[in-house]
Structure 1
Amino acid sequence: MSSLDLPIRAATETAVRHGIQPDRCDILQNASTLVLRLTENLVARVVTDVDGPRKGTEWFARENAIAAHLTRHGAPAIPLHPDLPPGPHEHLGYTLNFWQFVTITEDPPANAAAGRTLQQCHAILSSFPEPLPSLAIVRESIDLLQTLRDKSLLPSPTIEMLGAHLEEALQVLAHHPQQALHGDAHPGNLLNTTGGLRWTDWEDAFAGPVEWDVASFIWNPLLLDNDVSTANQIVAAYCKAGGRLDLEAMNQCLIARAAVITAWYPVLYPNPNADRQNKLQRRIHWLESLSPHRGTDFGLILP
């Protein structure tokens, strides 16, 4: 029996229960979340990391509420499937939800379109009516540090350094306006589809400054690839579309984003390949080069 048999059964039986008969089972992703295409236009996402740091369905329920709000207002986001209740659904010990299938093209999103569509989502999310936890991923990462200590997943000085950056982020960002955010707006969560650009994967949604999502999207080009031009093109497009960004908040979010990703690396990638190991070490070295309460200049130009 394959380790995927039970989560696949959970998805197919839930679909059947709601009157949809799967005619295929194409695995689109197999990580902590299993993504399955069950019909021509039905995709199921099943949380297979049942023993991971996130328990229960609260975060999945937030994702569904966010996705439904975005869909109602015509946002460039992948919609939940309309023929099933939004859920989240639970079956056979797994949490799952259902989405419309989209066809992804080979062309990467243009920088201007990335910035513009992110701002469009933010504009719609500014009216999201339900309360969201403030800076949830930062607080969750601070809590995760104890697990890193207990299991010796990172060196103690690195863990203490991460804690200092994360605590500073909470203090600084608390003074900036907050609204509903994507929470994990990296380029992998922006898909170029035959229907246009579509944002996906809203499970990390929380309340925070809009600068968090922008910083998350530009972190790699700006600080791993030293591609300041690309980062500034995305920022310029975001602002041209109507967004407003604060430089202090942007800089703080860039630092906090690096600290969050570093804290989660041993959990997400317990056996990292050489490329991931290299990226982890580069983030750690970059964070170590910063001192708390410093002035920063990462080369961003805010219109």
Structure 2
Amino acid sequence: MNSIDIRDLTKAYGATRAVDHLTFTVRPGTVTGFLGPNGAGKSTTMRLVLGLDRPTSGTATIGGRPYTSFAEPLREVGALLDAQAAHGARTARDHLLALAVSNRLPVRRVAEVMEETGIAPVARHRIRTFSLGMRQRLGMAAALLGDPGVLMLDEPTNGLDPEGIVWMRELTRRLAREGRTVLVSSHLMSETAAMAGHLVVLGRGRLLADMPMREFIDARSAPRARVRTTDPERLRAVLRREGHPLTAAGEGRWSVEGIRAEELGALAAREGIGVLELADERASLEQAYLDLTATETRFASSSPARSTQEV
């Protein structure tokens, strides 16, 4: 299985621990969002997995093997860590061709990944003329070149226009559906929420959370439901009797704390009160993340207003 396995991983720079006894597994079949404040250790962890840094202690393996043991690593792992890394004097085609030859990949793959990532029209253009979004697409083409079972992507939507962001979101989800292991580091909560099914959250080099997206949000959401009814005054009286005050939510809707939509619907039905609209409300990924990492960030402003989303 092409899992990424981190076991008791530590990386120290003098007295500072960028990664502190970290243990988690990234499994195939779903996009795993890799979150944490600046300086949390995400990039360091990815570099350790890819053999770009050496751990102080612990291990980081892919399919049970260290990355440095792969003779043709692009066939095993595709990585996009720095879109600016490609040599600016090369053309996009030559950059990909050099990678293909060094990993004994068929030359036809160069044209295939350029088509897949939308950069075929600029195949013979110098990379120094590329925008950041085009460089991100080139980096993704390089990551896909060996048709790997594992993808590691650091801020892959950085610099992309709206169409490119949607494309990246759909691509990562498709790769995961194909049974690949996909780890995506991002600071964009909206994109992580739309892309990932599982979350790994770091803070100051330590593991704060490792769980499915839905469980992560639910664990940090107090029960709350939104309702629109034909008889708001009667519903208000019933809910107050049950200890659930209503708060006006606009356009004839009410927000009810401390109760799930299923319970609220059953209560209204028992009392014979007509319900026109009913839904659970829950904290957004952004709010759940901020609640968890509030004490783990080095640079913090005043607390943002609470955000909710429907389910």
To which of 1, 2 does the computed value 12.0 (mean count of other Cβ atoms within 10 Å over residues 20-27) belong? 1
Given structures 1, 2, which gives the highest value for FRET efficiency 1/(1 + (r/R0)^6) of positions 60 and 92 (r between Cβ atoms, R0 = 35 Å, to 0.05)? 1
If FRET efficiency 1/(1 + (r/R0)^6) of positions 172 and 252 (r between Cβ atoms, R0 = 41 Å, to 0.05) comes out at 0.55 when worked out from the coordinates, which of 1, 2 was used? 2
Suppose you compute helix-only ellipticity at 222 nm (-39500 (n - 2.57) for each DSSP H run of 4 or more, over all residues; to 500) for every structure in 1, 2: which one lands on -9500? 2
Can you spot which of 1, 2 the value 30 was calculated from, given it is percent of Cα pairs over 37 Å apart? 2
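Read-outs throughout are calculated quantities, based only on the coordinates presented, and are distinct from any laboratory measurement. Only a predicted model underlies this, so the values are computations on that prediction, with no experimental measurement involved. Cβ atoms are built from the backbone, for glycine too; each structure is taken alone.
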